[in-house]
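In the part that follows, the structures are each spelled out as structure tokens.
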Structure I
Amino acid sequence: MSIVQSLQQAVSQAIENLYGEPFAADKVQIAPTSPEFTGDYTAVVFPYVKLAKKAPDVVGAEIGDFLQKNVPDVQAFNVIKGFLNIELSTAYWQNFLQNALADPGFGRQPRNGRKVMVEYSSPNTNKPLHLGHVRNCLLGWSCSQILDAAGYDVVKVQIVNDRGVAICKSMLSWLKYGEGKTPESTGIKGDHFVGDFYVLFEHKTRAEYEAWQQTDAARALFADKHKPEQSEKDFFKDYKNKWFNEYSSLGAEVRDMLLRWEAGHPDTVALWKQMNNWVYQGFEATYAKLGVAFDKLYYESDTYLLGKDIVEEGLSKGVFYRKDDGSVWVDLTDVGYDHKVVLRADGTSVYITQDLGTARMRYHDFGCESVVYVVADEQNYVFAVLFEVLRRLEEPYAQGLHHLSYGLVELPTGRMKTREGTVVDADDLVEEVIRIAREQAAERGGVEGDDREENLRKVGLGALKFFMIKVNPKRRMIFNPEESVDLQGQTGPYIQYSWVRINGLMQRVKRENVDLSPAVSYTDFQPQEKDLLKALHEFPGVVLTAAREYDPSHIANYCYGLAKSYHRFWHDLSVFNADAPEARAFRLELSRAVGKVLEAGMRLLGIEMPERM
């Protein structure tokens, strides 16, 4: 039982004893005391005033007196305007610190027997991972680590979008313009190699479209179809997708390739496998750089057929309906959505088809009671529809689905566009933050030792990861590589520096064989020490909150706050050269606990600690 729960029960008992009325313990409001007041935890008194028929300050004083007499951990209290500020005993904090140091899993919860799946990354095999994928991967990985720390059995998966029109564009582009080149022959990383052909296809398509707009057929179409307020430029901007599907020769070739792939045409399938393998090799290298991994990979090419079977089941149940052209739809207008196609007229699948198949296949594989989909907020509607359809199909896992919707990432120069080739690749981004870390280290005198490059890698990646994660996932963000590596701001390197300082301190303790046993005799807690103790005390609760809300930014901001408090403690108080042996020992033990929690918290974000900075 936590101290908060103990205080809730004690306040509940006080109300019943003092005023003769029961009050549920879980309804007692207990929160950390605000920094401007004396105390560790604060109970809100106002809910009990009506029961007691007394003024709030009187009620607070009576409950405080009861707690002080009946709860050994309560040392003192004060009441301010209806708020009961409770001060815990020195013995409580001493025991807490020693227990936290002795517990190798401090902050982690016991296993709860519940299984959750986290899906993240989920790239297309027509391009390399980019800045948006980085935020996705880091959110997914950190959420999986946090859920594991909260007691869940976590399965980490991704669904690889390895089929469809976009993939066929890259394939056709390589066939028409590749001249037999390979990643090996060009020295280009496989995912970048294939992505270049996707961009090339878009350039070729744009050229074809611009030429078509000068034809008599295009001019006649504009004259017949455009709205009075539409310029020719605006009309053709809006018409591009329809043109691609109905007039473009490249579009016709892509559709033909997709049909041949679904029909199992040997040459088409062989080309698809070859190009996808190039991409997979590139993906694996990028994942290794980012420090993320998966327990199982799913491929849309394996799940879309099951999705078609589910569509047929839905038709038989009346969940779906078939139009005259043969396409299959679901009517969701009764819940505020529209009619959604689940199978095209030519029998080819759409995204939701394979999503249905993937969901069922994964449930059969792992039986997870809940699934967290980490996908950008551009797909909010898509997942609202998918979850509603799964509920209507009465899938057993349909009530445990959650879309971790996150905002897009932009650079200071603006938004990226894959088709225009303006995307910042994940590989380039990793190299950039490491380069900046190297330059900044050189300005400060450099990082020494044989492990110099490894430490710089940890600092650069720590900067990248923390900057991405510290923002609430729902918010869009601008990633600034230079700002992310700053040692003075709310950054990963700022927190890493705190840990490096503590680690150096602990190495000195070991070298000089410092006796830490007097720590338990220290009782004269200074405000800076108490702030650190209270911050450490909050760590398990922060982990649970981050898990409940699927929000790693809680951990990131907690770690920053803890590091900031430690810097203040270090600046204000003498640690190794404290006046009394018990003060020195206690501050060293407190420092060790802070280092332990900083390392554990940052590990939940996928961030490693460097030995030197």
Structure II
Amino acid sequence: MDPLDKIRSLVGSYFKETQNRNTLFIAGVLVFTIVVIFFYFLYIKNTEIVPASGGTFVEGVLGNPRFLNPIYSQKSEADRDLTEVLFSGLMRYDDENNLVPHLAKEVREDEGRIFTVTLREDIYWSDGEKITAEDVVFTVEKIQSRSIQSPLRVSWEGVRVESKSEHEIVFYLEGPSPLFIEKLTLKPVPKHIWENVSNDDFQFSEYNLSPISSGPYKVSSINQEDRVKSIDLVKNPYYFEEAHIEEIKFLFFVSEEDLFRNINKLDSLALPSIKNEINTSFTTYEYFLPRYFALFFNLDKREEDIRKALAHGTDRDSLITSLNRVKKITSPIIPEFYDFETPSTQYEYDPEKSISALKKLDYEIGDSGYFEKIIQEESYFEFTERLREDDQGEEVRQLQACLIDLTKENENLFPQGEVTGYFDSETKEAVNRFQLLFKEEILDPHGFNNPTGMVADSTRKKLNELCGGTIPEEREILTVTITTIKHPLLSIVVEEITESWKNIGVRVEKEILDLQSIETEILEEGNFEIFLFGKAMESIPDPFRWWHSGQTDSPGLNFTNYKNTDIDALLHTAVTSLSPKERREALEDFQDLILEEKPAIFLYSPYYVYMVDGKIKGITEGKIINPSQRLSNINNWYINTKRVWKNN
């Protein structure tokens, strides 16, 4: 064979073998890939993504915590938020706001007066000590002690508690109460930690900021200088349910501006509804709470016809539009929250009806643009009688009024004067000074060197010259005063109400007070005309303390001084009947009756807005009883995930 042909043959054989090997390799790769894909999809089909442990969650909070202690935590939202994460209650709210056992395994009720709580047997404090009935009894007794000064004390009055065993507690009530069950959301504190702290030192103990907890997390460290700047929590290894997020950091800020400046450090923040949307990638969660804001009337200062006119003149739709994330409310029991029947009595915005009602009360639009009422007709007056000490009557009243008016220019004439209609010694002295002031006209023509203290011809002539003649008509502008707390959202509300009522001819004056003044001047003294204020209820609606006649004195909260025997009977049924149907009917009748008499104008309920980084999963929104409840299932939140085989 030619050497060249031999070479060609060898080269051809080599490439043919190589091609066969490549084909086999590619085929092998394809088979392997198909097998991998098959098993991958088989794996995906038969596994599911579930939360995994790990990660850090950072919450931004306004305020400065002081009491990580359920006995005191109602004092501030910062305290309530931390306590919700650190402590567990005997019962808790589920996703439908029903009360279900938590530390308790079972709750038994006997005719609404005796409640027996059996604790779980697998519950421990974060230091490893067992949670027992003694802890619960200790907590209730401390709350009930006046020297402890717990804000919960009033709600626990009249309740006797005792432990029957390590795991059983019995609560004895003075009378049947369908509302008591909600008090069993009580979060106990550890007796073995607090029993050696005296009542006088209770509020100042270090354990208020370094608690032994019972919830899914425990305190690991606190950054505290002039104030608490941050608190770090880690998972509580003794908690009976699994928590996923490894570490939670709470950062505390003194102002919203400070919080927003540090927003890049945060994974979440709660926003007042007044705030506009901020430029973040956070997911926004809205929560509907059983709270509302209303204009409460002092019924000793404003009659019913005026109240109804103002109700028809309140443009709530415009108000709702001007606010952000609020819901219009028309009733004191918020039927939208509790799924009650909406009230049959409604006072919709109808300015023409308001104006018509005010005209029937003898008001008319004056030059001021507001409704006015004549309180004194134009008249003519002239002193005609001889007046002396001990006289009394209308001319004495006019004399005193004249002298008081002249005191504006002659401050020593009648500085302490009062219009009484009785010519007393002070009035006589004022007449003496008047005669000396105009001595040349009154005394000199008659040769008197000293005043007489008596109104005779020349004195009467001068009085008529200065004070007699036509008395002009006096008009009173229809003016109401709204008192409220200093808060940016409430300032917007007051301005909207002012404009709304201006459109029906009613002038509004504003009185803005701090919280301490509100408590003393408004809630205790009743020193207001219209009070813009918010009220909050629980999972079981209880308007008794706000509207029952017996709650007009402290510690009752019926500061409007509203009294109605029919309302009292309905409220009594609502807080004593053990029949849910009967309580519901009583509350629905209550709302209709109270809306007829208008002791308040119900305005809106603000949504609670919670903004959270999208990396945090497991958060739900909807109805909650209080803002801190958004954190009640924080042990179900997660950042990391993993795949596990499905349970078929």
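Quick note: the coordinates plus some simple rules give every number you see, no bench work behind them. The model shown is predicted, which means the values in this text are computed figures rather than measured ones. Cβ atoms are built from the backbone, for glycine too; each structure is taken alone.
When FRET efficiency 1/(1 + (r/R0)^6) of positions 346 and 538 (r between Cβ atoms, R0 = 35 Å, to 0.05) is computed for each of I, II, the one that comes out at 0.85 is II.
Looking across I, II, the calculation of helix-only ellipticity at 222 nm (-39500 (n - 2.57) for each DSSP H run of 4 or more, over all residues; to 500) that yields -18500 traces back to I. Quick one: mean count of other Cβ atoms within 10 Å over residues 26-33 came out at 14.8 when computed from one of I, II, so which one is it? Going label by label, the one that fits is I.
When percent of Cα pairs over 31 Å apart is computed for each of I, II, the one that comes out at 67 is II.
Across the set I, II, relative contact order in percent (Cα under 8 Å, 6 or more apart) reaches its highest value in structure II.
Can you spot which of I, II the value 0.05 was calculated from, given it is FRET efficiency 1/(1 + (r/R0)^6) of positions 146 and 202 (r between Cβ atoms, R0 = 25 Å, to 0.05)? Only one of I, II returns 0.05 for FRET efficiency 1/(1 + (r/R0)^6) of positions 146 and 202 (r between Cβ atoms, R0 = 25 Å, to 0.05), namely I. Set I, II, criterion FRET efficiency 1/(1 + (r/R0)^6) of positions 234 and 282 (r between Cβ atoms, R0 = 30 Å, to 0.05): the highest-scoring structure is II. When distance in nm of label points 7 Å out along Cα→Cβ at positions 114 and 498 is computed for each of I, II, the one that comes out at 2.9 is I.
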